[in-house]
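Structures follow.
Every number in this text was worked out from the coordinates using simple rules, so none of it is lab data. Predicted model, so just to flag it, every value in this text is computed and none were measured. Cβ atoms are built from the backbone, for glycine too; each structure is taken alone.
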Structure P
Amino acid sequence: MRDLPVVLDGYKLTVVEPPAPKTRQDSNGADVPVTDRDGVMQFVVSLFAKLQVQAGQRAPKGEEIKVTLTADPGEGFPEDARVQLLDPKISPYSIESPDGRTVSGIAFKAMGLKHAHPAPQPARRGKDGEGEQ
């Protein structure tokens, strides 16, 4: 199974490493751009994903994830920016190395990034206890 849709609505995603073109090393050790089957350049971003919890609750430990982006996200996603993934998907993988070890995990992919909406601010209270307009 590949490209399984995933819902990350309950998570805070924070940029750890800004988006950059995805590269790999060729047989000569040179970095070459990674493209999809249609020749479209791929990008990669590192995010810290942490579960959002209600006030007073303690969030479990978060995790850094690398996400392949199938389109250029553009400028404006610096380190520490809060973001959302567009059409996020996961694909499990298992690769056997030449020395016989097996490496398994989940690969994240998305169409792009957008800025997360800021958290709603609590209503300000006036002297009489009513919310201000």
Structure Q
Amino acid sequence: MTQTRISSVMRTDILLLTEEAPIRTAAARLVDARAAAAPVVADDVRMVGLLTQKDCFRSALHASYYREWSGRVADHMSTNIVTVQPNDDIIAVAEMFLKHPHRVFPVCDAERVLGLVHRSDVLTELIRLG
């Protein structure tokens, strides 16, 4: 099997969120973009977290009970994020997906987010490679 780098399968047209965005707005943006997750960036484009649809469920369930959405993205985002680099080999990243429950990894160069890679992106490429 040839060596394929994550940069060749990652998604670069991604939604970015800020820490201060209201969680309801961020959840709606995720749904509108049909995105499973969005990197959360600081003003200097440094990634500080990741907001997933699963993270939004907590606030949505709270809102369904109390009839009020509360909090901002920073209150709900995950901060212990597993990232990959654009030059990582696809096999190594496939093994990472087996070890971690995550469905998506941010692709970063230092702390700057370049894109996202989903399990389906890696699996599609592995099938293509045969």
Structure R
Amino acid sequence: MKKEKHILVYGYSTEDTQKIKSFVENKLNINLIIISASGKESIKIGDIIEGGEVNTFIQKEDKVLMFLDFLDEEIRLILFNFSDTNTNKPLFCVLTEHNISWTIIKLIEDLIEERKYFEEMKRTEKRNE
């Protein structure tokens, strides 16, 4: 019996979500449960996760994949090969004791700020080489 893992998904269409699901299941030989956060932007992440699997998917500009119960090496494998899904790259994250009480809107804002910070750090490092 294959182990079950969960991913919280936001911003992807049904078709793209299915591509991601198939990719992860094949890459890790697991059964993947998708928890959709579509239409739940102002609900706390913990409450969305507690609600379980939902089949409502809405295409959005901002996309998020939150890994639940994955090992670090599994996440690295998915990140390294994500372009194989032929979908737009999301903001990747894991569930933490801090973000479990955030809304999806707050999570997206935080992830965008974090991405900007790291992009600026890379630019600064290149200028200093």
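Odds and ends about this structure:
- Of the structures P, Q, R, the one that -11000 was derived from, the read-out being helix-only ellipticity at 222 nm (-39500 (n - 2.57) for each DSSP H run of 4 or more, over all residues; to 500): Q
- Computed 1.00 for FRET efficiency 1/(1 + (r/R0)^6) of positions 9 and 97 (r between Cβ atoms, R0 = 25 Å, to 0.05) - originating structure among P, Q, R: Q
- For log10 I(q)/I(0) by the Debye sum over Cα atoms at q = 0.14, 0.20, 0.21, 0.22 Å⁻¹ computed as -0.77, -1.27, -1.33, -1.39, the structure of P, Q, R it came from: P
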